[in-house]
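What follows draws every value from the coordinates through simple rules; no lab data is involved. Predicted model, so just to flag it, every value in this text is computed and none were measured. Cβ atoms are built from the backbone, for glycine too; each structure is taken alone.
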Structure P
Amino acid sequence: MIGLLGRKVGMTQVFDESGNCIPVTVLAMGECRTVQVKTKEKDGYDAIQLGFDDVTKKDKKKVTKARMGHFKKADLKPMKQLREFRMDDVSDFNPGKKITVEIFEDGEKVQVSATSKGRGFAGVFKRYNFGGQSATRGSHEVFRHGGSIGNHTEPARVVKGRKMPGHMGNKRISQISQKVYKVMKDKNLLLVVGGVPGPNGGVVEVAKSRRHSSGKKQNA
């Protein structure tokens with residue numbers, strides 16, 4: 001399940017041959033380099049580790065010695081992002097190999113993963129779309145509350161998983177079977193139908209999907 005790293009540019013719209021308006025997200029996919037190749041014999045599984053976004057001279061002092069040595073072993077400059085993609089066959093890969101957006105094709109399904117926007121501490125209205133309590137005569141200061149959360153003598157505690165106020169967002173979200181509308185190889189851009197998690201400028205991870213739209217797994 002080979003993939004690629006890049007950054008979310010933003011959303012726009014395109015028109016197909018029939019004149020239908022299609023919302024798409026523009027992804028600027030980086031020129032990723034293979035940093036490490038893992039094999040079953042040595043590591044227990046087959047995978048490739050990709051690096052993205054070179055570290056600037058200004059930030060080079062922030063890179064740890066261990067991380068610096070990891071890139072030096074592959075004869076590469078240190079990079080800010082590292083991701084691992086498990087594969088069935090890694091014989092065609094070696095440290096330093098360049099991977100671009102050309103691995104994708106128009107119309108194919110991909111899996112897009114990114115960190116969602118952080119919303120801070122949120123109540124049940126915003127976090128879980130609760131409807132609230134009645135605002136009629138007799139109700140006092142409970143209009144946006146979540147209501148009763150506990151039980152009586154048995155089990156005499158708040159059940160684990162109860163929907164309550166708390167931290168919202170800032171989680172890794174994976175969207176499977178998103179359609180690639182167009183691959184712009186000359187500009188290293190990827191147009192994906194629909195929305196993509198995270199803010200504009202955020203790092204996204206795009207991998208070939210193992211599933212069809214029907215839910216059946218593809219051959220790796």
Structure Q
Amino acid sequence: MGRFEIILWDVDQTLLDFNKSQEYALRYSFEQFGQKADETVISLYSDINNSYWKRYELGEITKEYLLTGRFATLFEQMGMRNMDAKEFQPVYQKALGSVFYFRDDSKELCRKLKGRVRQYALTNGVTSTQKNKLRLSGLDQILDGIFISEEIGYPKPERRYFEKCFQQIPDFIKEKALMVGDSLSSDMQGGNNAGVSCCWYNPEGMENHTELKIDYEIRNLWEVEELL
């Protein structure tokens with residue numbers, strides 16, 4: 001047997017290009033409300049959204065607060081007093097789950113690895129959005145399981161999230177599992193918390209200013225094949 005028998009894949013910005021889906025959903029949703037999302041709006045929203053997700057990962061806010069709060073903050077900072085975050089959120093969320101873009105031809109990679117290793121998706125995303133994207137992309141037919149934090153009851157990077165995932169994976173052995181993801185605060189921190197090997201997907205070559213234990217660092221997802 002190989003070094004690893006189980007791959008724990010992050011979804012957004014790892015298997016799938018979340019940024020592209022986010023830009024599409026923002027532009028589409030703003031159009032539905034008679035507005036336009038230009039590069040300034042998209043960039044500002046991205047920063048606000050990331051800050052809200054970091055707070056969620058730390059347990060500072062609930063998922064419900066995150067979903068509407070990020071838009072309330074955006075509209076406030078943009079001076080859009082006629083925009084309602086509670087009305088905007090479901091339109092955006094549905095649009096976000098209606099499109100997908102693979103990173104590094106990830107579907108073909110997962111298909112090639114199927115049968116050689118077991119593969120699971122671990123994600124903090126909204127349940128309806130993630131399930132729809134994974135269904136439309138066909139990844140749900142290739143992966144051996146999908147673990148969404150809303151259904152698990154805890155978010156990445158909490159150790160309890162990973163423990164509940166591990167309980168649902170047959171014959172799970174920590175030493176044979178590899179967490180692969182782009183986020184230091186969610187995926188790599190979570191892998192550290194859970195005691196599994198970590199592979200940081202870092203295509204942009206960003207610097208790691210944390211003290212996290214990173215076992216492997218890759219620029220392209222296909223490099224995972226060499227680690228097995």
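Percent of Cα pairs over 31 Å apart was computed and gave 21; which structure, P, Q, did it come from? Only one of P, Q returns 21 for percent of Cα pairs over 31 Å apart, namely Q. Out of P, Q, which structure matches 13.9 when mean count of other Cβ atoms within 10 Å over residues 90-97 is calculated? Only structure P yields this read-out. Starting from the value 30: which structure in P, Q was relative contact order in percent (Cα under 8 Å, 6 or more apart) calculated from? Answer for the origin of the read-out: P.
Comparing FRET efficiency 1/(1 + (r/R0)^6) of positions 50 and 186 (r between Cβ atoms, R0 = 25 Å, to 0.05) across structures P, Q, the highest figure is found for Q. Starting from the value 4.5: which structure in P, Q was distance in nm of label points 7 Å out along Cα→Cβ at positions 58 and 130 calculated from? Structure P accounts for this read-out. Computing mean count of other Cβ atoms within 10 Å over residues 18-25 gives 18.0 for which of P, Q? That value comes from structure Q. A value of 10.1 for mean count of other Cβ atoms within 10 Å over residues 10-17, calculated from one of P, Q, originates in structure P. Which of P, Q yields 0.75 for FRET efficiency 1/(1 + (r/R0)^6) of positions 154 and 170 (r between Cβ atoms, R0 = 25 Å, to 0.05), as computed? For FRET efficiency 1/(1 + (r/R0)^6) of positions 154 and 170 (r between Cβ atoms, R0 = 25 Å, to 0.05), the value 0.75 is produced by structure Q.
For Rg/Rh (Cα atoms, Kirkwood Rh), for residues 66-177 alone, the highest value in the series P, Q is held by structure P.
Source structure of the calculated read-out (distance in nm of label points 7 Å out along Cα→Cβ at positions 82 and 194, 3.2) within P, Q: P. Looking across P, Q, the calculation of helix-only ellipticity at 222 nm (-39500 (n - 2.57) for each DSSP H run of 4 or more, over all residues; to 500) that yields -2000 traces back to P.
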